[in-house]
Structure P
Amino acid sequence: MTRRHLIKAGSATAALAISAPALVARQAGGDAVTSPKDSEWREITPALTSYISGAARHPVPEPIRERARLHILDTLAAIIACHSLEAAKLGRDYASAMSQGGGSPILASLQTASPVDAVFASAMTAHAAEINDFIPSAYVQPGPAIVPTALESARTQNRPGSDLVGAVVAGYEIAGRLPKAIGTRNLYLAGLANHGIAPTFGAATAAAALMGHSPDEVDHMLAYCAQQASGSWQWLLDVRHVEKAFVFGGMGARNGMQAAQMAKLGFTGVPASFDDENGWFRWRAFQGEGADHASLVEGLNERYELSLAAMKRYPVGGPTQPAVRALLDLRKDVSPDEVESITVAMPGEAATFERANMPALNIPHLAAIIMLDGQLDFVAAQSLDRQANDEAAQAFARKVTVVRDEAQETGEAEDRTESARVTLVRKDGTRTERYVPFVPGFPTHPLSKAEVEEKAHELVEPVLGVAKADRLVTLCDGLDSAKSVDPIIELMRFETT
């Protein structure tokens, strides 16, 4: 089920709720209402809790470990680049107000807070803009919640860099698998955003692996993750990227860290809650088409979600990436005063990206910035002020039309992809076209190690300079031989603007 089909399905209704009489019967101790699949159920809890408990030190192939190190670098670079944005400032203000004087560092600042509040603020910063990683098959952006939570857990537990890498691998594994096991369409119809639910479990997984949870403690932790599994699709209506940063980043880090700490302190929850027929994971809303519950644990330590994870090469939303790539290429051969019109043909909900109030999702605005500036930097892509007040950009944006092209769309059972065909017409009538069939950084065409490091430099250098950008790249690359994560924490501590 593609994201575009999920969004279109918003007007549909689903008879997934348990009837009132059946609920009354259950509460009165009557016969349980069972799923048609109950007789086929395969036990999940032992494999899941055992995997999470030992995740920091599971043998992981070096290519996957390298991808984990690169995703850690990508997330930390995003935190540095986003430190001055509104969502980041609000996250820090909240953390300081809630736990002033706590000893846990808030990344990209000199402030501290309690562990839960600190990772909340760091995760808000990580997703304060459209620059962090994502798993397109799961509709999840794992880095913002998982990486800060894992880094803080490794710091407090004095774990080496290799354990941090292992815990991050596991966090991505659970965050990426969970929505697909439930069924992404089932989550959507239940009104639950994958982007809020999966990071809670992913962050908790990483924290538990580093805190040394036993399988029983992990079992209790999962129950508290389920109680906090939340997030509404109304993030699609957000303009200022504050509520979105909360749903995609802050909430998952906070909830995951809290669940892990509660379990470690002895909080008990419903045992084997992922197998109980009345538990969260097997709830009726999660039994519809596309559910594959056993896939949550099948192939653990054999198939890796990190191989399905993507990175954004440009500081804009995923669906706008190919258009940006095409526009940057066209700009090499044309000046803005030559342009009569631009048409961007793309799959899915094109109108959304023609009218978006968020600058990083508004293709006409992005086209104007690219053509007028000759580039697209991080600041320009996020500037609400420029979108609202730059008259030259507004005038150029009126030359840009975004249309839906069904020929570029994937089928119901096919993996999501992104593409764009951009046609530029000059004032002399000549036409130039660029077709971008895939997004650079997408799982089918992943960014190379050199490209990820180049992106990190682009994000970090304007804030910390070349030397510290080099050091961050070196520290992340050497994590598997690092005795401590403290050098990374130290580099991530600086005065905010």
Structure Q
Amino acid sequence: MDKRVDTDGPKPSLTEADIRAIIIGIMLAMFLAALDQTIVATAMPTIGRELGDVTHLPWVVTSYLLASTAVTPLYGKVADIHGRRITLLAGIVIFIVGSAACAMAPSLWLLVVARFVQGLGGGGLIAMAQTIIGDMVPPKERGKYQVYIASVFFASSLLGPVLGGVISEALHWSVIFWINLPLGLVAYLMTSSALKRLPRHERPHKLDWLGAFLMTSATVTLLLALSWGGVRHPWTSAPILGLVGVSLLLWIVFAWRLKTADEPLIPLAILANPVVRAGTIAAGFGMGTFIGLTIYLPLYFETVAGLSAANSGMGLIPLTCGTVLGATASGRAMTRLKHYKRVPLAGLCIALVGTAMLVLFAGKISLVSFGAILAVISLGFGTLLPVATVSIQNAVQPHQLGTTTATANFFRQIGGALIVAVFGAIVLGGVGAGAGVTAETLQAGTTDRTTMVQLFQYVFAATFAGFALSLIFLIKMKEMPLRGRAIEAAKEIAGE
């Protein structure tokens, strides 16, 4: 028998003050997760020196990535079962506990363990923020609120590297983790009471623990293969092929579990939904390609453009600024346009033109012109983000919103890891780098400029392919009407 919470009866409405408190609170929660991914990178050399272990430093990043990616779908499922408030607050608490453990870690391996705990909390914060916005705002108005999410990532991208370097040198590296405690406490207090007034869509069903274990294990082994391949071990080595094989086997068993479980971790109706499927793949290719660019462009600025390590990060500003502007324009257009897909379709075409120019003129144009092209590319790509997210949410019933949003974010992260691995294989394989050689070691200038220009032409060609695939799947995604009220949209989806 269906025991879902009744959402159609009278309920206290959210006031403007409630909405404002929730928005600020969830933005702070998102900022915690987004900032943590950028602030640690510049502090890692200092951490390695003080903890006396530089060799295993990559695990500080890898452990967080493994945990946060693997648990993202679990947060969505738990939110659909037990509610958004308790799930978000639990994520904040776990993140704070993990941050405190990181700050007090006396050795590198204890820091790695603490970072894993921190990732268990941070993995659900971004997906839960998007889900909560979906609960508060009807689909037709939801696009403009996705701008806040883009702004959080923009701020963290700019502030993270600067804060990480300054804090680790002027104060102590542990402060980059201690600052999460007051931020997390404010986020907790601001959302705790206000979230009680959210519309309730959860259903009292059970969590598929076996499915969760299989999916988490499959994700961890795949990410380990992608993190180690071409860096610690050659791509064709036994450890990497073994990890890929184990991951593939686990994914097959997980697919079998989805078909046979009474209540699968990810309902088959969600995976079979053509809008969710096409929108998730389109966003996965687009976001994965964008992440790959942000990771490898600093190497281009140093080895091709001749910038210093300190200034190479500044070269990413056009890329991050354009994304926020594109998302803002697209999100606002969704509230007014019937055919809202036209904006990102045009935007991705513009991004493709800009990327083609990079392929043709890499290493031949001035830094100013290069930055202008990056701004055009990011402006075009940014239009995809709100449309993909809102379209996916608009295509499912309210009680599936958390699972759907988290699943879409999960596949975006997996897509990002895959595309970053492809970019890495192009660059490191092109210079004949063996295991142990990373993008960071190439920044020392051991490879001539002409070779790096040729390699980045291949990288930009791969970028073109990624955006082209994103465009193809966006074209395939059905453009469903965006309803002004969530209940109306749910009834249409249910066929009532």
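Every number in this text was worked out from the coordinates using simple rules, so none of it is lab data. Here the structure is a predicted model, which is why all the values come from computation and not from measurement. Cβ atoms are built from the backbone, for glycine too; each structure is taken alone.
Miscellaneous remarks
- Of the structures P, Q, the one that 4.9 was derived from, the read-out being distance in nm of label points 7 Å out along Cα→Cβ at positions 288 and 392: P
- Answer label among P, Q for the case where mean projected area of the Cα convex hull in nm², calculated from the coordinates, equals 23.3: P
- Computing semi-axes √(5λ) of the Cα gyration tensor in Å, for residues 408-447 alone across structures P, Q gives 28, 13, 4 for structure P.
- Looking across P, Q, the calculation of helix-only ellipticity at 222 nm (-39500 (n - 2.57) for each DSSP H run of 4 or more, over all residues; to 500) that yields -14500 traces back to P.
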